[in-house]
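As structure tokens, here come the structures.
Taken together, the values in this text are just the output of simple stated rules run on the coordinates, not laboratory data. On a predicted model such as this, the values are computed, not experimentally measured, just so you know. Cβ atoms are built from the backbone, for glycine too; each structure is taken alone.
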Structure 1
Amino acid sequence: MASSFRKQYERYCRFVAGVAARVARLLSMSFVLPSIVAAQPPDYATIAPIFQKHCVVCHQGDGAPLGLRLDSLANIKKGSRTRTVVIAGDSDNSELIRRIRGTSQPRMPLTGPPFLSAEEIDRIAAWVAAGFPGNDTGVTIATPRRLPAPGDPVTFADVEPIFLQRCVKCHKDRGLHGRPPEGLRLQTWQQVASGGERVVVVPGIPQASELIRRIHGDSRPRMPFDGPPFLEEAEIRVISDWVAQGAPDADGIRMIIPVGMRVRLQGRLTGQSQLDGLELVVDSGTRIDKRPRVGDYVEVRGTIRSDGRVQVSRIRRR
């Protein structure tokens, strides 16, 4: 009888041990499966919105810096005019990843900070390391930028994308040349209104605005500094219209005239007190150097009066 009881007990123990083993396997799978799912790399459809949010404002169309367009999977793989920026299976040595991490300078996007979040960077890096899984099917990143037509109202919201794509790479803190040239930052409406060492926008008077004269080529060097290509004629027109309409912010509030602020303009004398047709205020206090004549290329320095006209302190033939 004792022998029979012992056998039943042993069978019971083996049964319990078997059940415990099965339960343990099921529990381990409940933890392993989520980790396997989490380890799956993102595909292009989940990465595209990050490019849309942070990158495409500059890296699209013919004006993309160095031809680097990030508006499609094919263009990302293609890279810039000088190099590829993503290496399949090697995110650490992919220039795109190095730029968004800040390992290579300048860090991207140039509009930062804020830069991409750590989670966004990790997702793009995992996507590159996995060899760019996914395709363009059903994915739309960039939509063509519509410029206001002649005569349409123009606000800073219309010109901001042009500044971000063509100007901010230099005209920001820690830009391509380190400090912004002559202290001029162009990332926000407030920065454009403040100018740098001098004001560059005189609301309502494009010809008195150095910004307009630079992008048009009247003042030298012509901007953007990395041109050609320079801004398209339509882009120059829109920025000029914006200034002519008072350089309003995104809400339509006009910029105030920067009374008493300094300006520096260059161009052709078209009269004794005219610069490319712009009437200047020249009086006995104006210093005239190198005997400029009508038709000469000159530099004009002065300050802005309450009516927006330029009170000239100096005219010099160049």
Structure 2
Amino acid sequence: MVISAFASMRVLWTVVVCVCLGALFCNCASRGAAIGSESIMFSSLGNAPFLDYIYTVRSDGSKVQPLLSPKVGRSYKYASGNSLQSDLAVTVHEKSSAGPIENHLYIYSPTSGQWQPLVTNGSVGEALMSPDNSRIAFVLGSDKDLGSFWVMDLKSHEQKKLTTDDQDNAAWSAYGSWHPDSQEIAFLRLRRTDTGVETILMSSRLTSGETTILLGAEAGVTAVCYSPDGTRLAAFTNRGLEIVKLPGLERVVIVPQSSFGEARAFPGSLIWSRTQDLIAFSLRDDKLSEAQLWTVSDNGSNLRQIYKENDARITATSFVAR
């Protein structure tokens, strides 16, 4: 009877240990899957022509890998997308057929390696793939326009100018972010002044063409992105990294500017993960000649630097599924 009771206790303890180890294993596996399901895609711009790369890195700072490496007469200024298994929008720095070196817009397939040119006239800035992969919003500049947002439908290739305020020759639009519904874009309207560059945070609906001012020049916004559900914005302002609730525009600083010391946010470099409650951004420390890639939880916790590079400019462009 004593031996039987002892054996029963051993069986019970074995079951308990197995259950606990199984739960621990599953928990660790789920955390690993969360880290492994997305990578941060970012551009690294060199200090000389044709030294521009596109990289990916896991959100914990591991597995830094070049996705697009420069060649003779060709490098890569910007890339965005939703998955490394689907098409990416890429701004390519190259010599045009007419002779001058320009930035052109392409579609690139990471799985097949195929390239499709979309815009090869004028100079293209950032190119933003919509969340539903149906459109690309891109900045296009010319001799008469410092930069305006255009939207291209990827089925019809029809192009529509999104920002039309071209009356001010000292102003331009840049640094945008798609709303998760793929029907709205938040962006900055920038203007040169005697004291520097002022910015206004705006949004524009594709269906109506209505443009709304969200934050004025006094906020000093340098980067913006939507949350995965579209109810909030993350914005770098003169106060630091803020969360802005929509539609009421209630603002909360989650990381004050003082947390970064001498480093400053790189314009337009701010992205929000769809799966990890995580925000990524880049800073530039001129004192150290260092570009830095950071992540932080969307409540302001777990602030950490995951990558750095000397003598370069880093822009976080997209969280992409692997």
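Looking across 1, 2, the calculation of helix-only ellipticity at 222 nm (-39500 (n - 2.57) for each DSSP H run of 4 or more, over all residues; to 500) that yields -10500 traces back to 1. Work out the source of 1.30 here, i.e. which of 1, 2 gives that when Rg/Rh (Cα atoms, Kirkwood Rh) is computed. Answer by label: 1.
Where does the value 1.05 come from, among 1, 2, when Cα Rg over 2.2 N^0.38 Å, for residues 156-195 alone is the thing being computed? Among 1, 2, the structure yielding 1.05 for Cα Rg over 2.2 N^0.38 Å, for residues 156-195 alone is 1.
Quick check: 14.9 is what I get for mean count of other Cβ atoms within 10 Å over residues 212-219, calculated from one of 1, 2. Which structure matches? It must be structure 2, since only it matches. With Rg/Rh (Cα atoms, Kirkwood Rh), for residues 124-251 alone computed over the structures 1, 2, the top value is the one for 1, the highest of the group.
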